[in-house]
Structure P
């Protein structure tokens, strides 16, 4: 019963944070702070009861390491501070598990993998609501046709040469049909990644950047020139409104918090994503 308590808190806290993020684009600090405090108190009490202080230290070390990593992502401008704190809070609560890899590493990998799929779906949904994104993507695609065509030819030749060299090196008979197939598979994957990248660029340029009147600017909005995902404060808002500017550019991003409970559920059901892929492949 007791081992389930941190898991329930992790799910409840991350789901609440996700719903708040979807509604307001922000995650209140109180949510991850409460999760972290609960984890330290819970494992502190358990350590005393069982006379095993590694129970508490496991939570402190694993959570602290992921906290540091999360804030590297924050200062790199990739995540908001709330996202970094929720990620760390979940690891404070669940520092160990029965997954193949250590839980923090397993969960982190799954966050990035599940997060990538979530971001693609989120961006596509945003594009359905804002058709200008598709228009910008198709205009950009027309401009990139020559680059895509030449790049595809060059990549196919490169993959074919690599495949042929490996067969010769291993003294395997050269089957040209298999050679072409094995060269086309990574080529199509590369083209797919290129298209996703250009689509994401269209979403960023059209869907996530807005020019608004100063009168509509509010606390929490992120200015376009901000290098980190940090919304403006009340003091900064007053300063901007006193300026002579009439308009200001702000930026938004994918509301990433739902990834954390989704990745947690995926980890509990399937375990390590990379090992799951290897099982399917083998």
Structure Q
């Protein structure tokens, strides 16, 4: 269980949900972890918990929309563990609103977090991953960008979310091709989860139930039923795919999209 031994990983949105599950999976495989989240207290507490268990981990309060804060994250990574080997662009939000109730002021904050921040993460990470200040890299670096099934197919009332998750898909492929052409030895792939039982989806279930006047459990069952497997995903199931892409087992994969959706997009 040492697929990431000697590697350093940055994970955004790491305090809960898929980010936290990914951090735990990476920790089991020997990675040093730089965990970031808008909730600084929560991510620092999580990093302390992992450190107490013998994991090399630091937590950093991080607004992924802020270019200056990305530089802080990179600087802390270099100072604590050296050159990063892995970036997981996981931070995101999932609003839902009918088109005619969505203003440009509603649309732009979603873009800032779900797409602009992924660009910033890739931009800063690629530069740091190419650093020659440390010994030559033993295997390729890996960037994993979290998209969504709604980056592959549409859904009513998700204009901002779907547009940006689709953008993540193509941004990933573009950077992957550039990295390959320039011999940067960096692989870039995207993961497209189905509805996964995370705090973000839990809040969405509550909101939808409140809007429709139905029971939250019925709303949850309805969303689960959209997947041929008849249930939502669990964070650790998405983390397993992210771990694979981060590891050398995926050494021939770049520009790929890995769908973990219980059959949702197979219909």
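Readers should treat all values here as calculations from the given coordinates under stated rules, not as data from a laboratory. All of these numbers come straight from a predicted model, not from anything done at the bench. Cβ atoms are built from the backbone, for glycine too; each structure is taken alone.
Worth pointing out:
- Per relative contact order in percent (Cα under 8 Å, 6 or more apart), the highest-valued of structures P, Q: P
- Highest-scoring label, criterion being Rg/Rh (Cα atoms, Kirkwood Rh), among P, Q: P
- Among P, Q, structure where distance in nm of label points 7 Å out along Cα→Cβ at positions 72 and 120 as derived comes to 1.1: Q
- In this comparison of P, Q, the computed figure 13.6 for mean count of other Cβ atoms within 10 Å over residues 104-111 is attributed to Q.
- Percent of Cα pairs over 18 Å apart, for residues 64-159 alone from the coordinates reads 66; which among P, Q: P
- Value 1.9, calculated as distance in nm of label points 7 Å out along Cα→Cβ at positions 88 and 176, assigned to which of P, Q: Q
- Given -14000 for helix-only ellipticity at 222 nm (-39500 (n - 2.57) for each DSSP H run of 4 or more, over all residues; to 500), calculated: source structure among P, Q: Q
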